[in-house]
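Rule-based calculations on the coordinates, nothing more; no lab input. Being a predicted model, the structure only gives us computed values, none of them experimental.
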Structure I
């Protein structure tokens, strides 16, 4: 079932997600619904906060993006990114690594808003998968960027918080308009 996406101005986006201790039927259903919602919105990542749930859960799928490569290492060996897609990360812990890399980002909670964001180039990830099994891997490229973006969401951090002051100033009118529209819709 497609879920409504929370837009900037909705307080749920600033809430840190609660840990998930076990995979219940409700959690499994939420995962399915989040994938459906993400695909319908043409996104590559979606955090639980973006569908109104303050949980440590995100879904990611970068398979359709061919112009921005992703890299994956499992147990120190290069692996094909498709081998872990679509990706579910529950209670993820990340350790960013490498040099800063700047690249374009968008966010389903900020429709039609894009900016270059600087993040570490790669990331070590520890999480549970959709079956509650532990997983560890290292990601680079677009997959690393998507994971860092989504884990930020799980901690109440938004990509506008990562923008340079100049970029944020330039986008401020659009950001403020979205916030006002969202707050007005929530009051109805």
Structure II
């Protein structure tokens, strides 16, 4: 595994719109501005990365805690499945069901969405406000495999709380760190 940091897409960036298949519903999901949501969190994850495996329980807790507060959660896997078959859509579905993902898990076969977001690693997080303007990007918290720091989602939770309270996001924005996206 190659430790790779986030590229840190510029704050204020409008979310690149996309339409991708959801491995759970077998239907296309299209990102659009939706007045039903106060915020949208886009997460680039995959099935095999130890960094993602470590944070999976917190991703589920986070979604369960914030979806009722009108936060939309979207996970995207952009890895090359020819060379990393653990990340195939069939295995994505198995992982999502085993982990009880309460959010959409989308497959980015062409990797165009990852490129549009300048995603570099798994996990990589992008928090957008109600107008799909980027207000936070980077890490979930300070936990990494082997560093003995508990996974708690502290940085992302603070950012979410600030967005929901209509205050500027003042959380220190540190790059996420994880496995590099497996490019074709």
Structure III
């Protein structure tokens, strides 16, 4: 972890600003005991502990899926992610993680040399681009299938038309109620 952090000096510096704070990450599962990981930022990276004698300054709890989404898609608001304690610290930690940008190519160049590292990095970026496009296409195709073939999801136009018809029916019912009240002489 710290080797990766060293590939992003700015991120390492921002993480160092959180020094002497204790962040508890709790990965919860339905029937299992939560996985607890204490993260202690330092100037040199982070220390991670399964147990820690002091209480955490902030506790961030969620499912593994929520944490993976936060990691891969960036920070998003989610009801499934709970922050207890120093909320500002939790948000700062989340921002630091979301802005980490390690220079993978530089780290790889130290091991295999500049030219192979550049080629591998270019290949990796291509694979990542392809994977993102494949996921996007799959999501669009899946949504269209559920709307058009299985009719599990409603098209936006159909939902909007239904809501307009409900509003019209509600207005008609109100007018009918007023007319009935007027005919029966009720107040």
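Tell me which of I, II, III gives -7500 when you compute helix-only ellipticity at 222 nm (-39500 (n - 2.57) for each DSSP H run of 4 or more, over all residues; to 500). Derived from II, not from the others. With respect to relative contact order in percent (Cα under 8 Å, 6 or more apart), the largest value across structures I, II, III is given by II.
Suppose percent of Cα pairs over 21 Å apart works out to 49; of I, II, III, which structure was it derived from? Matching structure: I.
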